[in-house]
Structure P
Amino acid sequence: MRENHYNVLFLCTGNSARSIMAEAVLNQKGNGRFTAYSAGSHPTGAVRLEALQQIESAGLSTQGLRSKSWDEFAQPGAPELNFVFTVCDNAAAEACPYWPGQPMTAHWGVSDPATAKGTQEEIDRAFHDAFVTLERRITLFLSLPLATLERMTIQEELKRIGQQ
């Protein structure tokens, strides 16, 4: 990898919470070296209010965030992806579309806050916990010297990050 800019796609089933939060975090923390996108295998069509509140409470922009299908990224004219991360077990188990350019992939499973039950405080805590986990993994990802690492080394590091 000798590029100065990387495109990253975060995948989930509904594209309403985890992948959206990851997109927002990487776009902010990536300092222009990364462009993050998110999509779902079966998008809900709406971003969860709690996800947007979590993003805003971290001081990140919610502009342009929307629930969309991963088909948008498999079509001609879509951004060429360098990395694809699944953030839920369901999307990781599904047959993904063909991604032009053979991006590196990793599974970074995170509990789904959209399925949290209980009081609003408990639901908010689930969204916060998912956000913190994603932010930590993205911070670790950003610390990798991508331009100097071999593809195999990067792939192994991505798997290790997903286990943290």
Structure Q
Amino acid sequence: MQTRNKLVSRSELAQIIAKIQKEKKRVVFTNGCFDILHAGHVDLLEKAKSFGDHLVVGLNSDLSVKKIKGPNRPIFSETDRARLLAALEVVDYIALFDEETPREILRQLQPDVLVKGGDYRINEIVGHDFIPEVRVIPLVAGKSTTGIIKKILSEFK
């Protein structure tokens, strides 16, 4: 699959997922800003994919990232972030969402497995109440977008 074909509309993706599930294959969903793609992100995506047959990434739009992270983010546009994610073999599909949480996109897509990175308890994860399986992947120590930004800024002081 060419990388440009991985970014699809939510409605198109809902149809794709329904077809995949009809074939008794598992769809895994994870989401995030993926603002500066780093090894921690790749670790999360690889582990997420291991829980099913197809990995879908819900990508926070530029508008959504600004709401969550503030006016100086994202560093890279949603187009660039989607392009980088699409280049990863482990990612099968990407869909943008404008909301601050993935609740609506999860309701629309109905994946089999929801994966989040971090120190969440399952009952704190948006979607835990209606997605059949929820997994938490521990963060990779020392790998964070915020940490990368702080390191870069300290170099220019």
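What follows is calculated from the coordinates using simple rules that are stated; it is not laboratory data. What you are looking at is a predicted structure, and each value in this text was computed from that prediction instead of being measured. Cβ atoms are built from the backbone, for glycine too; each structure is taken alone.
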Seminar exercise, completed: Value -0.84 of log10 I(q)/I(0) by the Debye sum over Cα atoms at q = 0.22 Å⁻¹, for residues 44-99 alone was derived from the coordinates of, among P, Q, structure Q
Exercise. So distance in nm of label points 7 Å out along Cα→Cβ at positions 52 and 148, computed for just one structure, reads 4.3; which one of P, Q is that?
Worked result: P
Exercise. One of P, Q was used to compute mean count of other Cβ atoms within 10 Å over residues 28-35, and the answer was 14.6. Which one was it?
Worked result: P
